[in-house]
Structure I
Amino acid sequence: MNTVWLVIMILILYFLIRIFRKGSNPLEFKTLEATGNKYYLESLRRAQRNIEEYTKKLRGETKNKELVLPNLAKEIIENSQNQVIRLGKAHKDFTHLKERYKHSPIQIRKEIYQDWADYGKALNEYQHEGEQLEYALDGEWLNEIYKNMDEQLIIIDEIERRFKQKLAGRKIKT
């Protein structure tokens, strides 16, 4: 009788270990994906709003005839258009990776979901800093904004690189 219970306990323990190793915490992945999607949508809306707003400012179609530097407005529009393209590509890459690696070890999947959340957050922060450029009054503040934008851009570039490498099936050099 004791032997039967021991065998049952060993089998239960074996299956729990297999579930723990192979399985994942679906809530954690859903949370990371939701975070990434939230920032993705915010960034997409912000970029589209910037394109619309600064196009109107350039044409002089705003109600309160704000003074806007044409070069700055054109740069913001161009930057926002590029962000829309990058966001679309990153979202597509994330969707491909999520599907391709859904049966892979938990660590690989967690990296993909974490990268997606970090990507959205970094792009959102990059956009926020970019919006501050219009209001920067002194060189020190301007330098701080550019420094922060560069940091976020490095994060964005590195995550895009990792996505491309995983999609190409190459090992990532660390």
Structure II
Amino acid sequence: MKSLKGTKQSPLFLNLYFTIYVLLIVISYVAYVVLDNMRLSHSALFLSGKQVTQTDVQYIDRIGQWTSIFEASFFFLFLISLFILLLLSKSNFEKFIVFLTANVVLIIGIGIIGFIFSFFISSPVGNLLQPIFLPLILISCLFVYLFWKKRREKKIFKIQNRHQ
């Protein structure tokens, strides 16, 4: 059985991989939005002045736990995909940069959709954008690192050429 490092991945495989990844990310985000909206709708009982039972509090708490699970799954899907792609593109950073760029577009798209959703549902825009913050920070750090690494390699190459 060949290792991941030794195999060349076909474009079809990478397209299928990215399609499944995007689908799972979107499902986890939509589940997060739906559950967060349900939690806030039920939490409105506190503000309405109605008598809130222990069952209501437990229900809201359970929905909050599921909301946190889907928020974490959004980030972990991103991390798992990132590590898999790092293994697959160890020698070819162009694929990795394409993946990061596609993720920037995906996250910005989700951010825009979240912003638009905030006008139509009870969840505030901050709650809707919360799942994208960690991936966005990580992607930004990776772009800075890759930029630094590329500049460093160019400087080393220039120094080696001067000494020859």
- Task: Taking 143 as the value of volume of the Cα convex hull per residue in Å³ derived from one of the structures shown (I, II), identify that structure.
- Result: II
- Quick one: distance in nm of label points 7 Å out along Cα→Cβ at positions 112 and 144 came out at 4.0 when computed from one of I, II, so which one is it? I
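No value in this document is a laboratory result; all are computed from the given coordinates. If you're wondering where the values come from, they're calculated on a predicted model, not measured in any experiment. Cβ atoms are built from the backbone, for glycine too; each structure is taken alone.
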